[in-house]
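Quick heads-up: structures coming right below.
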Structure P
């Protein structure tokens with residue numbers, strides 16, 4: 001596949017391009033201009049918050065700094081500091097410029113006229129909350145903008161820079177909170193959209209957030225956070241949600257240490273006795289410490305949002321269970337072969353005997369039922385059953401819960417299963433792998449190399465992108481000649497199969513999900 005993270009530059013300027021420049025637009029901090037590309041107005045590297053550097057490292061995002069002259073925004077900002085993916089990973093990307101000064105967003109709009117009032121789609125990228133950026137070429141919003149929406153992609157702080165909690169940081173905060181800086185960056189970007197998107201033809205009363213993997217985790221977090229109330233009106237989660245136990249700021253459990261204790265531990269690895277000393281360390285040094293910790297096999301630090309009493313007043317599952325989430329319509333779903341690209345081949349049991357041992361270690365007394373539910377009667381079926389169970393634990397079940405909790409409120413929920421096998425190298429193994437749907441959602445198949453896309457692929461991309469745009473427009477994915485997508489409800493657990501065929505179904509993997517949900521509760 002083509003490398004999907006766009007080239008980032010440290011400043012926002014015209015880099016020798018011959019593209020037509022736009023008029024100027026007034027935004028927080030000053031005026032900007034962009035470029036017009038194939039009829040789409042494009043703005044890249046627009047700052048939405050002050051650089052979180054120096055004393056602002058590990059603080060909530062601050063207002064943008066003003067600039068005196070028009071900023072020409074035709075080049076993306078740098079990626080937030082991050083480590084590389086393994087070169088063997090399907091997600092490995094070429095290195096790009098990085099900086100802690102990374103809080104930038106990008107905009108695509110087909111009509112910036114006053115009063116255009118186009119629906120807005122804000123994309124939150126994935127990458128385990130540890131890597132990635134909003135500037136990946138596969139996230140280019142032009143194709144969606146041509147269908148009538150304004151697309152915004154955002155950066156947010158990652159890994160140790162975005163999720164480090166510490167008692168000193170908590171004491172600094174007027175909200176007695178620390179560690180959720182990546183979430184606060186996303187909220188700051190949504191607040192920027194509310195204040196400024198009219199300038200680009202967008203409707204601040206029709207904002208849909210969407211994301212995949214860690215981006216979907218983030219959408220799920222924003223769906224639960226009271227700080228994000230009113231900042232969006234629809235949510236699309238692709239393969240990721242937090243409906244299991246969560247880390248708390250200062251309280252530990254038998255299973256999870258507190259976020260503050262993990263921060264203290266990482267500071268110890270850095271040889272720092274205070275936050276001031278940690279702030280004195282370079283971003284390169286901090287990434288080295290973080291990388292060694294992650295590679296240790298028993299890391300002391302986990303990159304996740306925490307229950308801090310401010311950004312998250314409780315665990316997300318409890319907020320949804322009580323109906324206290326931001327009640328907006330959702331599209332949520334996952335892929336049928338999520339784990340093929342996420343599981344090291346050496347860790348996959350290849351025989352029924354080894355699979356039984358793995359299941360008994362994790363869920364004692366359940367292996368006999370497991371083998372029946374996942375149809376693992378022979379050694380040839382063991383690896384597939386194992387990957388399917390992980391898919392359901394980490395993806396399919398959480399997305400069903402999200403649909404269930406939403407439909408129990410006032411808003412509509414639409415569940416999907418992406419089943420298509422993109423024609424990439426080794427497609428027979430990867431099948432509908434984790435993140436396979438993104439290029440189809442953005443209708444950007446031409447931005448990926450090494451795949452022999454067919455008419456069928458392009459038709460699917462046109463349909464998926466249209467479903468997503470319809471949802472952003474009205475809160476309902478249906479419209480035009482698209483196959484009718486039924487709502488998920490307690491009475492009808494409907495979903496849409498998005499693949500070679502697009503057709504509705506019911507009770508997606510019900511036996512498997514009910515089994516996983518039951519045995520998981522016994523291990524909480």
Structure Q
């Protein structure tokens with residue numbers, strides 16, 4: 001399936017090393033192979049190529065980590081890859097997983113920049129320098145996109161700059177939307193575990209299993225794997241910490257703007273997910289008799305895309321997720337690994353329409369927050385249309401992102417590993433007259449800083465006037481991320497000290513024009529949200 005014309009997903013930026021002309025080193029090559037760039041993995045041999053963004057890094061694109069989830073394998077857990085003979089070309093990225101284009105407008109800023117989509121999409125990409133004297137730490141990126149769009153091969157996630165810092169970088173695809181998260185009684189009945197849904201989560205687990213078996217061939221250390229992701233990718237990191245199936249597959253976790261403790265990213269009850277799945281199947285296979293799995297699997301990918309599956313995401317199925325994400329963490333049953341997590345100051349600006357009236361804002365708050373509405377209207381006041389928009393942005397930002405990340409940090413008190421909390425408030429510079437120049441430190445703004453990828457993205461927002469302050473921040477963030485993968489601690493020589501999170505001091509590392517520790521970021525707001533979500537949990541009991 002082909003789809004053209006999508007705008008770039010999530011990134012901006014300009015690497016200083018684009019004009020490098022250094023000769024590439026010897027690529028990762030096993031002892032029994034003499035041809036440069038060929039690596040042996042469990043399914044066969046793959047041949048990569050030097051990165052066009054830095055020839056001292058080799059890139060291996062489109063490596064399958066699971067069998068194509070098509071035909072009878074649609075809506076089943078990922079299956080092993082068939083062995084291949086000869087050397088497989090690994091210089092071209094695979095298609096993105098099946099997804100719909102976003103509508104035009106602000107939302108299209110977060111479209112996935114994909115030209116080709118397919119159900120046969122379970123592939124990953126690896127960036128690596130020459131084999132080091134000692135195995136290198138590994139960073140595995142899980143892309144965002146609401147679990148409905150996204151592409152691990154997006155140029156915005158190019159791992160060259162991080163690999164040049166001494167990490168091996170992996171980016172993955174996973175099934176999206178209904179193909180990744182459909183739960184249904186018929187699917188549960190055919191499952192050996194009596195479970196359905198969570199296929200995208202199982203894909204992520206399978207990719208991490210591939211990393212454990214194969215990353216040493218690329219110079220990576222399977223005992224020093226950090227998973228990282230943004231938005232729904234951060235939900236996924238949160239979920240990887242909660243699912244028992246990911247035990248031992250990673251040693252550190254980085255979450256950027258997304259968790260599953262409140263309303264977004266959380267795991268739905270099985271009955272609720274299966275009921276939504278039944279409505280989906282009835283719409284997909286219009287028939288007077290009960291639909292069969294054969295008929296559902298025979299539907300085209302376009303037909304599947306044409307039917308909405310509201311709330312596509314994790315399901316409490318008793319297997320992948322034995323309980324909600326909140327309950328698993330509250331009981332201290334998450335994987336006991338260090339975490340580095342945070343959010344941005346103005347996440348909600350890209351999602352909040354500016355046309356809301358004062359009356360609409362106040363009525364919406366009263367519907368949503370009930371007995372706490374007066375406190376919300378006091379904490380997020382509105383005496384004008386402009387202030388109503390700002391307060392609506394504030395509620396969205398704090399409830400969907402800020403509260404999730406502080407809760408995640410606090411939940412780590414239930415295990416022995418530390419948490420490191422950040423707050424990204426640097427406003428990326430905007431070209432003169434840029435329509436989004438007033439969107440502040442928006443959702444995804446930190447990604448080009450983390451990947452050190454200024455100027456790489458082809459997105460609508462690639463042409464920002466990043467300056468030396470931005471480059472300095474990027475150097476610091478990329479260093480923190482690689483250090484964390486290497487040791488479980490972001491700190492290192494020459495970097496601002498980043499203490500582990502302490503709920504008593506409630507301090508986060510603020511990443512702004514400068515970097516410093518800041519106590520109680522939006523504390524009054526987040527404490528109010530604590531009370532709201534506690535009331536919601538009480539109602540659900």
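Computed from the coordinates by the stated procedures, all read-outs in this text should not be read as laboratory data. Source: prediction; values computed, not measured. Cβ atoms are built from the backbone, for glycine too; each structure is taken alone.
Taking 1.8 as the value of distance in nm of label points 7 Å out along Cα→Cβ at positions 256 and 408 derived from one of the structures shown (P, Q), identify that structure.
Values: P: 1.8; Q: 1.2.
For distance in nm of label points 7 Å out along Cα→Cβ at positions 256 and 408, the value 1.8 is produced by structure P.
A value of 26.5 was computed for mean count of other Cβ atoms within 10 Å over residues 224-231; which of P, Q is the source structure?
Values: P: 18.5; Q: 26.5.
Source structure: Q.
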